[in-house]
Structure I
Amino acid sequence: MSHDSSSSDILLSVRNLVKRFPVKGGILGREVASVKAVQDISFDIRRGETLGLVGESGCGKSTLGRCILRLIEPTSGQVIFKGQDITKLDSREMRKLRRNMQIVFQDPYASLNPRMTIEEILGEPLIIHGLAETKEDRRKQIYELLDLVGLRRESISRYPHEFSGGQRQRICIARALSVKPEFLVCDEPVSALDVSIQAQIVNLMQDLQKELKLTYLFIAHDLKVVEHISNRVAVMYLGKIAEIAESEQLYSNPRHPYTQALLSAIPIPDPTHKNERIILQGDVPSPLNPPEGCFFHPRCPSVQDRCRSERPVLSVMDPRDPLHQAACHFPVGGERK
């Protein structure tokens, strides 16, 4: 897969995206501080690829996913989808675009209306976007969606509580696909599911991606889940991207100490291979008051003076692999030029 291809390959570009949430205080409820949830993030996603986005809870990954879809308004920055900056669109233009960009939420229990049948849940987007002329046409499309996600057609008259967690997530995926989008934000789509079911859902999503030529931003806190589905992986820490690389490179040659620590926590099935577990000191700092210099320095095993005062920028580690970038002054594994 060649990567120096033209910009027409790029479906989505995020440029300098920032999201701050005001913290109100005092009697007058003035803004006294702000939670810096997403701090100056930029990346591209090419058509047909999956970019995995990983990081611990609270690092801002879900906020980033929602800002891209404008389910939350970004504070500043651009989200360019198919050449158009969608942060500039009004609500009517945005509604038209919504067909093209959908989200699958983490919790299939909370995101389905318990009072609606599967027919109503899957039929609603078709009605809103005017995608079915008649009731027969609508039902035909709903049957096709159920076939697509591996659910039986009889499910059509049942309610969400009659299904297992994995089946509910299939319904959520069918709902997202009902409007024939090109781009899906998958916000931790398997973390609420049993481990035995997780692989089935990830495999289903991979099959659907091939069949429907979909592009994914796949958000997870578990590097293991992301490994098989992603072409590239971005690791997020405290609202910033610490490292981004092609999947294989990131797993075999992590350059940021944080990525290394996350990877060291993945259990290895081979008992003869001892994985040196890197235990990080301390807790993740508060996004209300991120540290000076490198955000990771209070927990970094190889911290040096420069890290405490100077913020590293995301940059190429090795000219032979321009796609591998890390934000670290003293990257691990290999010398930085």
Structure II
Amino acid sequence: MAFGDVVGHQRPVQILRRAIEGGRIHHAYLFTGEEGIGKRMVALNMAKALNCVNQQGDACDECLSCQRIDKGVHPDIILINPTGESIKIGQIRELQQAIAFKPYEARWRVIIMDGAERMTREAANAFLKTLEEPPGGTTIILVATAVEGLPATVISRCQRIRFNPLNPEEVRKILSDRLAAEEIDILASLIGGSPGRAVQMDCEEVAKTKAVLLSALSPSLVKRLHSAQDLARYEGRGRMFLEILGGWIRDIIVYQETQDEELLLNRDLTNEIKKVALQQRTDGLLGDFWHLLHVQQGIEAHGNLQLSLESALLAMKGS
């Protein structure tokens, strides 16, 4: 894949292409954004573009350099991933030894550290000198989701490039080669603009959780309490249900305002959404939505999933 084949992320790609074409490569970059949205892929594309034999500012995907990077066997493209829960100082020491000499064959040696926010404090401190002054012909790309986990001294030494979540149509385009359209419809409200997240999900489990939605919003408060109790038995399913509920409310509001089915996340529930949208008031739905956000935040504070589910379902008025 070349820069020209990247779906979405127009601004980051444009910044990187201009830097390569103008010969103004920064010594260190920090790619930030949610997990699974394509940061690592763009980093690898940059490595290819910097070393492609046939293209200027992009990759041809055909030359030996591009093919070796795609296969993960290029000697001058170094990938660092967490071992276990963190990136340890031993990995930094090994890297520093590996880059003490000139690149074997590449115009640019590229170091890509995925999960950079998981460096231990000792590893980050040991990495500072290399990050500030890497050897000639070397650029470093840190890929991170939670930039708050990185020391300010690391962040300040990098050119930061923000990657935003992909829009629903971009996500669908990427996933169309991996998942059936029906599966994408089922998962869409939980993806949050991240194709990588969708691929990791159990579509059957999501479908089972979605099937509870309408019964959990029964006019009967007793039925709502029973639904909350059933969902709370499996923490993963209960938390997933709250996410699905948020997407459901969001879709009803969007359809009320636009009448555009293409904007819905839960396209598998289009008929139900249209029906409810005709019956409810937007102000009530907005109240439901903000209450749900408050409930989700409260789970982290008190950890009582059943209480949170009961609070969310009993308070629902507009949906």
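Values in this text are rule-based calculations from the coordinates and carry no lab data. From a predicted model like this one, the values you see are computed outputs, not experimental measurements. Cβ atoms are built from the backbone, for glycine too; each structure is taken alone.
As an exercise: FRET efficiency 1/(1 + (r/R0)^6) of positions 47 and 247 (r between Cβ atoms, R0 = 30 Å, to 0.05), calculated from one structure in I, II, equals 0.25. Which structure is it?
The structure behind it is II.
Using FRET efficiency 1/(1 + (r/R0)^6) of positions 55 and 119 (r between Cβ atoms, R0 = 35 Å, to 0.05) for the comparison, can you identify which of I, II gives the largest number?
Comparing I, II by FRET efficiency 1/(1 + (r/R0)^6) of positions 55 and 119 (r between Cβ atoms, R0 = 35 Å, to 0.05), the maximum is at II.
Suppose you compute helix-only ellipticity at 222 nm (-39500 (n - 2.57) for each DSSP H run of 4 or more, over all residues; to 500) for every structure in I, II: which one lands on -16500? Could the numbers behind the result be given before it?
Working: I: -8500; II: -16500.
The read-out comes from structure II.
Where does the value 0.75 come from, among I, II, when FRET efficiency 1/(1 + (r/R0)^6) of positions 207 and 279 (r between Cβ atoms, R0 = 30 Å, to 0.05) is the thing being computed?
It must be structure II, since only it matches.
If Kirkwood radius over Cα pairs in Å computes to 21.5, which of I, II did it come from?
I
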